[in-house]
Each structure stands twice: as structure tokens, then as C-alpha cells.
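These are the structures, in C-alpha cells.
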Structure P
Amino acid sequence: MSKSDADERVGILNVDHLTTESVNPDSSKIDTFTSVEIVRLLNLEDSKAVDAVKLEENSIARAIDLVVSAFRQNGRLIYMGAGTSGRLGVLDASECPPTFGTDPGQVIGLIAGGERALRNPVEGAEDSPEQGAADLMALNPTSRDVVMGVATSGRTPYVIGGLQLARQVGAATIGLVCNRPSAMDTYVDVMIAPIVGPEVLSGSTRMKAGTATKLVLNAITTGAMIRTGKTYGNRMVDLKPLNEKLRIRSRRILREIAGVDDETALELLSQTDGRLKPALVMALSGVNAETAERLLVENQGLVRMAAESAETVEKQLNRISGKSR
């Protein structure tokens, strides 16, 4: 390792200046508090996480736009983190398939130390930028992907190693940190930095920092899924009819949105192999299953736009037909 590399590594590893590692004066005597006093202080501090995320709304919106662009190119969102940050990334990724009906490979969470680190600490796993690069390389990243480094400190070597590789292959990069400035700043296209301040327990970033992280990850995947057609209004409509509960839910949503009876809902779903989105387009616009599928493709999977485009085409045809008579 060259001297410059060594100096850079020292800078990455230095945590003395981090806000999240400093001492919170309001909790300096928390060991003398009653239970209700502890809860009251925790609630007060947690509210600061929400306020900090609010200040990052524009950056979060830019991150959503990057993810939407990736999804529309069949790219992926890949989270990279260590410890609590890594676990929250894995959690968010694992919740996308059951919530939005996505392919498990569309949103992926990488954690330093691998699956074992989800439940047990893996000593030194986060300190290797080379391992971060290797774990990401195993996924064959491309320029269609988005790689998001999640690190409260903003200096986790494992994450920085992954971001460096991501930039080399042309992938878009996002950073999520709770300190500013951070060592990750130069490796990302969009930086999200909710500054939550010192934790109630000094350095325990599973607390406010973890809360802020969860809020941001929720916002990014939820926003991207909405933008790419996983919802109609506030209903999740890209359901896969894998069990009876989901089949019943599909019928209920179809009845409520399109105003059809249960028998009609069953018939429409039977024509689309149980898939709700094309059934909705059929019910809302009166087209057949094949046309509904085509309209969804032409309108980036958005049910509302697909149904409205069918109505537009029908009006145009009616005008043409009227003129020809």
C-alpha cells in the first residue's frame, strides 16, 4: 500500500470527528432516569430523525429518479452496507417482492460479512474495500444498475470499495450517510445526508441513524415502485396470484376500482391468468386482454395511463368513423 493509499485509509477510518459518535448532553445522566423518562427522551430524539430526513427531500427525490431510470432499463438497485446499515438494506430489499410483486433480483442487499452478519457480528468485515468490490463484482454490475452505499459514518471501507467499482462500470451511485462531510462524498452522484445528531447512547447508530436510514430506504423503493406502475392510486396492484389470499385481494381491488361485480372480476382475471393489472385495464377501458397487455407495455406499466390511452384511441376512432359517414 502506497503512502497516499495509507493516508486515505487513515482518513476513512477516523471516526473522532463524526457527529454520530459524539456525546449527547441530554442523555448524560440517563442511567438515573425512570422508565418513563427514558421513553420520553427516546421519543423526543427519534422525532429529530424525521426532521432530518425532511431536509433531504430533494436529494431523496433525485435518488428515486435514478432508480426509476434503472428499473425502466431492466437495471437493479443494489444496497451495500455494514452492521445496522447493511441489515436495513437487506431488509428493504427483501420486502420488495412480497409488497410489490417484484423479481427478487431487482432490489438486492449486500452486507459486509454476508448472511452470517445479519444475526452475528463478523469482525473486520466492514474494513475491507477489496471485499466490497468483490461482493459487488459477483453480481456483474452494469451501467444500467444503481449502487447505493448505506453507511451512517460515511466512511465504511467495504461500502467505499463497492462504490468505487460501481463508478468504474458506469453504474449510477447514491450515498446515504448521517454525517457531513463524509469520505463517500466523492464517490456518489447523489448524496443523502440526514444529520440526526448525537445518539442517546453515544455511537449506537441503530437508534436515530437507523430510524432515518429506514425512512429514506422506504421512501426510495416506495417512490420508485409507484413511478414504475406498481400501484393504482394508493392500491398495490402488481400482485402475483400465488395463494388464495392474494386471489381474493385481486378480486376485491378490481371490484372497488372498476366498480364491477365479483362474477365479472373473476371472469376478467381468468382472461389474464390472474394478473390484476391487465384485468384492471380491461375493466376500466373495455379492451380485451391482448390489447390491455399492449397498452401496459406502451405506457411503462402504468394502469391509469394505459386505460386513459385506450379511451383516447377509442375517441379518435369514433371521430374518424363519424367523418367517414
Structure Q
Amino acid sequence: MPLEDHLMTEALNPASERLDTLSASQIVALMNAEDARAVEAVGAESDSIARAIDELTDRFGRGGRLIYVGAGTSGRLGVLDASECPPTFNSPPSMVVGLIAGGTTALTRAVEGAEDDREKGREEIRSLGVGDRDLVVGIATSGRTPYVLGAVDEAKALGAFTVGLACNRPSLLGERVDLEIALLVGPEVLAGSTRLKAGTATKLVLNMLTTGAMVRVGKTMGNRMVDLQPTNEKLRIRTRRILRELAGIEDDEAADLLGRCSGNLKRALVAALGDVAPGRAADLLEQHGGQVRQAVARALERAPR
């Protein structure tokens, strides 16, 4: 019996056996109920996801990168998450990288045979100069995609920390990585269509990895994005609003302080909350790895009583 016949992601879902006879409202109800399983599957892997965030935070702190590797839907989700980090967290594009089998062409249409090219996965990891400061996440719903297996094998050989994200257990991917995250969402409403529950669960985990690690390295204060570059009017307004709300100052004062801080919101926050000059605020941020709270705390320690 072929291996695919044993994969949970290829199994038939009893709840949708008569899918083609359902009304639109019945299809919505069925899919909504099945999608809830994706959230449950992510929750069941909370400890592993948290460990991945800790490992990633450590590597970001040492100048390392997060590299996603996938094919098809899995690859597109990795590229999507990577592309959203610079505008959200003001991170350099090289900090989170997405590799997809078949290259950029595969983002919009299938590239036949690309996912079966194990050596291409190895080659693309080598071309990035992956090393021990990097974390590589192999994303393969089936847990057996050759392109992804080749990539994680090469990454591990080069000293990177490897994470395997699959929707089957056991899996070939899970057996060869440093940390396995197995999202057991069960059979899809449409048999084998892993862009559904499996894709949803994968997206949830990728959201957690990058958001969690970026928060831990100081890209936020509370639940606000404070590592902003005010490159357009919308962002300039948002920057002033965040400064007003967190520092308790008026809009004209916020605008003036941002001007003296070259538009840098983190620097302005430390200057306002720590009652220090912009230059001193910049020094404190440098000393505390960009962490606003720590920089403010240090400023207040030395402030005159």
C-alpha cells in the first residue's frame, strides 16, 4: 500500500462524505466546525511553538535569521509571513526569508516537479550561507516533501537549528529536525486539499513565531508597534498618536520631540518617559538591545530624585 494512503492529510473525512449535496449554508457550517479543529491542533503544540520562539529570539539577538522552506501552499504561507515582517516590525528583509520550491513563479501557479527536487532544497540553503546563528523552518503538510527534506538536512549539517512543521505524526520531516511541531488537524473537508485546515493551522503558527520573537527582541511596547519608520502620512500620524498615548503628552509636543529624535519613535519614547535628551535616549536603547522598557527603567534609575 502506498505511503500516501496512511497520511492523515490524505484521508477521507466522514463529516463531508456528501459534500456535493449540501447547500451553501450547510457547507459554511461544516467548514466552520472543521476549521475550529485547526485552532485546537495549534493549542496542542503550544509547548513546542513556545520553544521555537525562544530559539528564534536567541538567534535574532545574535544577528541570525529565520528561514522558511516549503512547497505549494506551505511555501506560499512562508513567503507571505516573511514579506509582512518588514512593514510590521521595521525588520530588514534579510531577517526573515521565505524559500518556495519553484521560486517566485510558484507563488501564483504550480511548477511541476519542483517539490520533488531534494537537491534544489539543499542548494538554496547553501546559497543563503546558512549557519549556526540561523533557524530554519521546514513546512511540509505531508511531512515528506523532498525539497523541504533536502533543505532541512543541509541546514542541520551547516549548524542551523531546524524546526519541522507538518500535519502528520510520525513524519519523515519530524524525524530529522531538532524540533517537531505536528499540527494534527485531521482529514480535510475536501480530501487532500491541505490549503484548508492544514493551511489555516500553519498560518497560525507562523504568525506566532514571528510575532512572538519580534516582541521578545523589543519591536513592541505593550501591544503597540513602536519600531516604526514614519515614511508616509498615515505612519506619521500613527507615530504621534502612540507617543501621545504612551507618554501622556499633547500632539504639538509629540511632533516636536519626534523632530528632535529624527522621527524615531523608540528614541522619543525613552526621551519622554525617561526624561532624558534624545542623544542619551539613543545611547540607552543601544545599551539595552532596543528594549524601550529597559532603557526607560535605566534612565529613571539615574534621574534626580
Structure R
Amino acid sequence: MSDTKYTYAVARIRALEVSLFSDAFIEQLLACRNAEQVLQSVIEKGWGGMDAGNDAEAVLKCEEEKAWAVIRDVAPDMRVFDVLSYPKLYHNLKAAVKEVYAGMKNPAMFYDDCPIPGEEMYRIIENRDFARLPGNMGRTAQEALDLLLHTGDGQLCDIMIDRAALDAIEEAGRQSGEKIIADYADTTVAIADIKIAVRSQKTGKDADFMRNAMAECESISRDQLIRAALSGAEEIARYLEGTSYAGGAESLRESPSAFERWCDNRMIETLKSQKYETFSVGPLLAYLVARETEIRTVRIILTGKQNGFSDDAIRERIREMYV
């Protein structure tokens, strides 16, 4: 297909970008006295819907569904967005495996705005119908369920499924045929690996644990990252200084929340170049990530206000906006 296949989709996205929240609007939300005012402010911007009412979680979920509905409506090929749907898809797998093992079902544990909604995923696992799952997911599901049935080790089950999700994201990026998607997937995996290294260093996990939890990717060396984690937090920062994640070293020295914020901001910065693209999938990916970022940021502000955090404490956790 020619590059023009994305022209209509990008034009639609450009029209929608004007309604994305700016950093200035996020500051207005921070200035609200309480969570109710924050929620009212975003509802006045068109967030939520008739069914969501004034239920904060329902409003946020509604916005996630709206963002994906836009992409489904305009994208010529949804397969390139697998990298973004896999986190929810594998979350559903993890929840279904655990609930089938425990002999219970809680619909609130699942996402429905992904390729295999919660109810369907639960039935697949319950019926051991693993062949219905895409790619290597069926094998992962069977191994995770067998592991849980034989050991009852929920943490090991989580590690197995989370690692499989990272492998699937990296593979989907490579298979997409789109450089921006491949870069996004690789960055997603690298940041997950760095977070695993940081947590493992703090909790004294060994090299085998980290090797089982981390996925291979292009932009960092898993083995070097593991060696750094075994030598201490400062060594992780030093290793990062020699990679494309050098900017994260200083935030890592500051605090875990500062590092997480830096990771999200770096992704947004990487995608800002897509504002000037017209003939590629990039602007669609950037719009979807921008929407997910603003939804996450509103959730952080709401939670902070509900728990009585100071504005400065909340500001430390909020993300840079795309616009």
C-alpha cells in the first residue's frame, strides 16, 4: 500500500489533538481544592458520558474506551497497535489464570477494551481452550496455569506472564513494519527491564530472578543491567548513563517516582516528532499514548487530592503532556 493510506486517519487525529489537555490545564486541575472539583473540570471538558455520571473511575474508563474507539475507527490496520493492547490482554490472562485456579470470578478484575475481554478470557482458561489465544499466548497460559496448580506460587505466575507480555510487545514491534512502532515497543520493554532491575536491587533478588523477569530488547543489554543491579543502585544509574536512557540516571538517583515520571515523559518526547508526520501511523500512535498519559495524569491528581497530598507532592508524579 502507498503512504497515502494514513492521510485520512492523520487528518482526523489532527482535528482531535486540539482537545488534548495542555500542561497549563493540568496546572488548573492541580489548583482545584478537592477531587470533586478536579472531576467536574474534566467532565466540563467532555470527559465521561451518560453512563459514567460522577463516578471518577467510570469517567476514566470511559475515556480509555473513547481513545481506542477513535483509533479503531480511523486506522487502516489495527494489528500495528498490538504493542499497546498487549498490556491489557496479558493482564486479563493473569487475572483469568488466578481466578480459575481460585475457583472464583470477579468481573472488576478485567479489562473489556482489549482484543479478548475478561469474560471471554475467563472462559478460555476455564475450558483449557488455549489454542484460541494468539501467538505464544496459549503456551504461556497453559504453563502459568500448570505452575499455579502445582506450586500455588502467585508471584512466579505473575513473573511468567509479565515476561511473556514483554516478549510479545518486542516481537509485535519488530513485526509491525513501522519504525515508530518498533521504537515504541523497544522503549516499553527497556523501561520495564530497568524498573525490574531497580526493584530487584532494592529487594535483593538474584540474577536468575531478573533473567526470568526481563525481556531482551535492542536499546539496553539485559546482562549488563543485571550485573549493575547486583552491584547496587548507583551502578544501575551509571550503566544507564552509557545508554539512550542517560537522562533517567539522575531521576533514578532522586526517587523511584521521579524515575517513573521521567520514563513516561521520555516516551512523550520521543513521540512529539510525530506532530509533523502526515503519511504514517506515527500520529495515531502518538495520539493514543497522549490520551493514555493524560488519563493516567488525571488519575494521579484525583488520587492525590483524595488522599490529602500537597500540590507539590502530586506535581512530582504528574507527566508532561503531548501538546
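Any read-out appearing in this document is the output of simple, stated calculations on the displayed coordinates, not a laboratory observation. Quick caveat: nothing in here was measured; it's all calculated off a predicted structure. Cβ atoms are built from the backbone, for glycine too; each structure is taken alone.
Work out which structure the value 4.6 belongs to, where distance in nm of label points 7 Å out along Cα→Cβ at positions 33 and 65 was derived from one of P, Q, R.
Comparing all candidates, it corresponds to Q.
Compare distance in nm of label points 7 Å out along Cα→Cβ at positions 41 and 297 across structures P, Q, R and report the one with the greatest value.
Checked P, Q, R; max of distance in nm of label points 7 Å out along Cα→Cβ at positions 41 and 297 sits with P.
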